[in-house]
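Where a number appears in this text, it was derived from the coordinates with a stated rule and is not lab data. If you're wondering where the values come from, they're calculated on a predicted model, not measured in any experiment. Cβ atoms are built from the backbone, for glycine too; each structure is taken alone.
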Structure I
Amino acid sequence: MSALILLLETLISPLAGLGFVLSFLLSPNRGRLDGLYGEMPERFGAVPDEALGRLQGRDVWWFHAASAGEVAGLVPILEALSKKSAAALFLTTTTRSGREAARALPYVSWAQLAPLDAWPFVSRFLAAVKPSRLVLAETELWPTTLILASRAGLSPALINARLTAKSLSRYRAISALLAPALRALVVVGAQSEDDAARFVSLGVPPGRVKVTGNAKYDREAEPAVSAAARAKVAALGWGRDPLFVAGSTHPFEEEMVLAAYMAARRAEPRLRLVLAPRHLERAADAADLLAHAGLKAARWSRAPDAGCAALLLDEMGVLPSFYGLARAAFVGGTLVKVGGHNLLEPALAGVPVLFGPHTGHIELPAALLSAHGGGGRRVADAAQLAERLIEFVKDEAAARAAGESARKSADGLRGAGARTLEALGA
């Protein structure tokens, strides 16, 4: 059965790859295909002599992650493994951004794009690198890679593993094709109990599935309030005015955030808004939105005028400094269908965290924070966001209590790195 799957996927892969390229050529994202020709050696399983020289005579662990976000989740694992083992850490990624993030890690011996999931390319890669172990991140279930790695004795593992209900239904439709690949997994380190149950229902033997958490949360640290942030608040003349910090916001979501702020401001006129769009190139649009609402707004990058009710953060890296100054925070990508951004930054700053219903990328922290006493509030729309914001603006003690609960919830997510290494037997 596994041989048939290897053959089928090898025949299908060129067609799938051609369809992928054509879809980009016909889309506004066609610029992302620049450099495609130069990527071909890596996509076809070639490994440069420089990499082979670094691996010479060493045990090699092959890690694979899709993109920069998944690479970040591997960092605590890679860092700990580099300190306790002499193994060379070879990291492949699906995207260029992931490859660049991996190359920036000092303990990674080599990083390049992963071979296409077809028999000749994966075999070529394995023959060159000769790894002793394969560890994949999150949802990287590549059938050919898993089957060939298992045959080569690499004891494939999937860590920081997640599987949404929606993905589960899609995978079930091809469960017969996936079955040999799933049986090849020796360890699945799931992010949550729900993820673990879904992998088991998909066909991974129950004894191989463990709940280890997501190691990327080990990297989170309490954001410090910078002197520059305090100075900006002082220059604005806000003194002890309560701040509402809305971070990583998206188009259409900002209108809802602004409507909630204006409603809360009617209840507490001293309330000030700090707005940080997710993408800095949208700062001008956000400024126009504030102006149309009749709000005088300052920009972080410019000297403030007197009488401003809002501050627009238009530089990278500034947002975390303001979470610790907030009475309450909202995290974007959740009132629109994006999937959510980092809830732990405001939580670790000891601030009540507000977020919308669209939390597909951050389900575990969202569930913990929205549980009773978790320190977070899930809201459905602008009206509910206003209600929760008013609750914390009017009752500072309640805000402090919720913020402390949020901090404890965030702290509870740490430790996945050690649990994962134990599951891997490293």
Structure II
Amino acid sequence: MHQSQLFTKTQKEAPKDEISVNAKLLTRGGFIDKLSAGIFSFLPLGLKVLRKIENIVREEMVAVDGQEILMPALNPKENWQKTGRWENFDALFKIKGADEKEYALGATHEEIVVPLAQKFILSYKDLPLYIFQIQTKFRNEIRAKSGLLRTREFSMKDLYSFHADEKDLDSYYEKITDAYFKIIERCGLDEQTYLTAASGGSFSKYSHEFQTITEGGEDKIHICQQCDLAINEEIKPENPTCPDCGSNDFKEVKAVEIANIFKLKTKYSEPFDLKFRDKDGQEKLVIMGCYGMGPARIMGAIAEVWHDEKGLIWPKEVAPFDIHLLALGEDEKIKKEAEALYEKLISRGYAVLYDDRDATAGKKFAEADLIGIPWRIVISQKSLDKSSMELKARNAQETYLLKLNDLKNLADFISSPAKD
């Protein structure tokens, strides 16, 4: 893409009403725009990042046999009344239609997915079943803040599993845990993210959160220094020692929850009378699990973790582009060579943002650092005098000089992780 045609522009100053790192950098870089507290537009660069995260999530959910669906965001009141959550789900947005019927904007989808599954689950032969969606959710957050970390409208992946017994649920629970860490690794957050024991509510002793360490996080977690299991601050008083290894050596840190998993068991199948017939023809309640992950919140967490004083540093798999190509100077030969290289890179399958604007070198370098694309290529009079291009990783200081036509050597650099 030619940067001169990009819909958005970067900003020199961060919004005065933003405190969090992710809100400041994502706004300044032209990734998001705040409409109101907790409500954001995703601009071209930001939407590219969000879609890449969603696709990583989608790939890993399909890999554990998830089938993707899309459920309505507009939910009838009576579904929520069946579970008793119409009255006691504090963050539920409630609206009234022209026919005076009341609805909720989907905050979570247990009330919708269970009656849906009931139409297709009849016997043990229909189990297990795993269905998921990636959809916009709505929650009436009292304290919407911290950029993408706490919003009123957000992207959410929710997967629901349906089982004949708890043993099968336990097995899939472990499978999802592994899948989540694959997603987290691909998003560049594996070294900062911990499996965290949290309250399981009325249906299990523990649920589990995936908490990413960042000073911008609102949660506190206690990390076991022996086995790396973490415990949420809210349940720590009940667990003076680690539930996994028994150690009492903990480190307290701030973190943001990017995903969670619950063993629902029969909590939602019971009110909807979701049953199946077993091998003996006996009716039994379906056992359930649910597994949530926030792609937009992951995007915010990446920005919190991967940045420096100059701007964002996107991990390779989620970056809006692979390469930021800069043409420095107004000489037509520079522009011609840069345009030719741009076309070659595109033909090789690279996603390239080409800064073809009439702007100073300083402005182009500063904006490239702010936007944070993994690799930068510079074409200038200095490089052309050597028939070369300058290559630099966003998270490194060293610059490499490669011949203009040496795309094989370039591929060796860019296909490997950015050098520290």
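Assorted remarks:
- Parent structure of the calculated result 18.2, given that mean count of other Cβ atoms within 10 Å over residues 348-355 is the read-out and I, II the choices: II
- Structure (I, II) behind the derived value -14500 of helix-only ellipticity at 222 nm (-39500 (n - 2.57) for each DSSP H run of 4 or more, over all residues; to 500): I
- semi-axes √(5λ) of the Cα gyration tensor in Å, for residues 180-363 alone from the coordinates reads 47, 25, 12; which among I, II: II
- For distance in nm of label points 7 Å out along Cα→Cβ at positions 68 and 340 computed as 4.0, the structure of I, II it came from: II
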